[in-house]
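Only the coordinates and a few stated rules stand behind these numbers; no lab work does. Owing to the predicted nature of the structure, the values given are computational and were not obtained by experimental measurement. Cβ atoms are built from the backbone, for glycine too; each structure is taken alone.
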Structure P
Amino acid sequence: MGNSRQSKRVNRTVTTGFDFTAAMRSVCEDICNIIPEFQHIEMDRVAISFSQTRHSKNYGVFASLTPLRFLDGRVSMQHNGKRWAIQRYRSLDGFEYYYILYFYLPRFLDLKLTDKLETILHELYHINPLFNGDIRRFEGRNYAHGNSQKEYDAVVRRLTKKWLEHNPPPEIWEFLRYNYNDLVEKFGSVYGIKILPPKIQPVIEKSKKKQKGS
């Protein structure tokens, strides 16, 4: 079977200023290299994007993780008599992404430093331990965070503290001490990769070729 559209390549626009998504990738890579709970994550297969928000008030979505597979890492699912697949994305190096990690600016950058760090680890912790394109799933109705959001947040705080105790190089994460306007003032602009949310598309079945002599 084939998808109705080919995989999209994620391109980077080269400009001057502060490359936010590249800086966020360095932070995520360091976390995944150091903390055992995240070492199943292959950051080459996690796209990082930013989205513009209308305001920076301290409510709303600050970041989100979009899985690019269905339950248990399935590439398609059956619904209403049709088979569906999630639009695929590839890096310029040819890696197919399993997840897209979105950060919403300026809202995310205007958080307190501790909240920024916990937000990053919160989203990374959503990645399935099997790294199969699905999210980490808990038992019960709230399969994304488990029966207790407080317990999920407590795990994230513990892991954030664990990462900081390893004294990550300041040049990797010092930019998170700045808010959005401070970064613009310091570098002239804030830019990075922007990825449109993936679409769920119908799967087109390849027609079977008739065998000779049939």
Structure Q
Amino acid sequence: MFTGLIREMAEVKNFANNTLTLRAKYKAGIGDSIAINGACLTVTQLHNDGFSVELSPESQKILALENYKNRVHIEPAMSMGDKFEGHIVQGHVDTLGTIKNITNNGNSYDVFITVDTKYIPYIVPKGSITIDGVSLTVNEVFEDSFRLTIIPHTMRETLFATYKKGSQVNIETDMFARYIAHILSHKTAPATSWDEVDKISSLY
């Protein structure tokens, strides 16, 4: 499990033959789970200056590989007792989004991202979403897109500084929105009350 708070911008040393090798300050261990641009990957090799992870063909089909070069976001999996920040992130990328527009408001940036319309029900106004591993709040939701507001610090310190119109990004929608939508969509299942939904949410 992750929180969507980026711990380090790691440098991509090499990406070939399904292996992504990073130069990073973080000291990983073999078998560790690390979210790289929001995708949970497993450490397979250690190096003096970093580590390597393996991306399966399935992962490579799903992820926005254009952002796995130069620098990437990394976040190690949470340990028991860690301070909880951001929101609950599984590291399971649901879909790719496309940057539609970025507007500079002076003290913030509005970022508009389009997605396949089937994912819109899982994107909730004022709810949480993960973009390339960054935990953010959704401001508005439209028919096939949504709007985020990014503060200058986030714009400077993350890959958002490199995005432009047409850039693709990894998206993980809110876990609770997915679970609730899944429960309510099963017409053959007994009706689920909101009290029961609250009980399910309290388990996470």
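Some observations on this one:
- Structure responsible for 18.9, with Kirkwood radius over Cα pairs in Å calculated and labels P, Q on offer: P
- semi-axes √(5λ) of the Cα gyration tensor in Å, for residues 74-145 alone derived as 27, 18, 12 - corresponding label from P, Q: P
- Between structures P, Q, the greatest calculated value of relative contact order in percent (Cα under 8 Å, 6 or more apart) is seen in P.
- Taking mean count of other Cβ atoms within 10 Å over residues 26-33 as the measure, the highest value among P, Q is held by P.
- Identity of the structure behind -8000 (criterion: helix-only ellipticity at 222 nm (-39500 (n - 2.57) for each DSSP H run of 4 or more, over all residues; to 500), calculated), options P, Q: P
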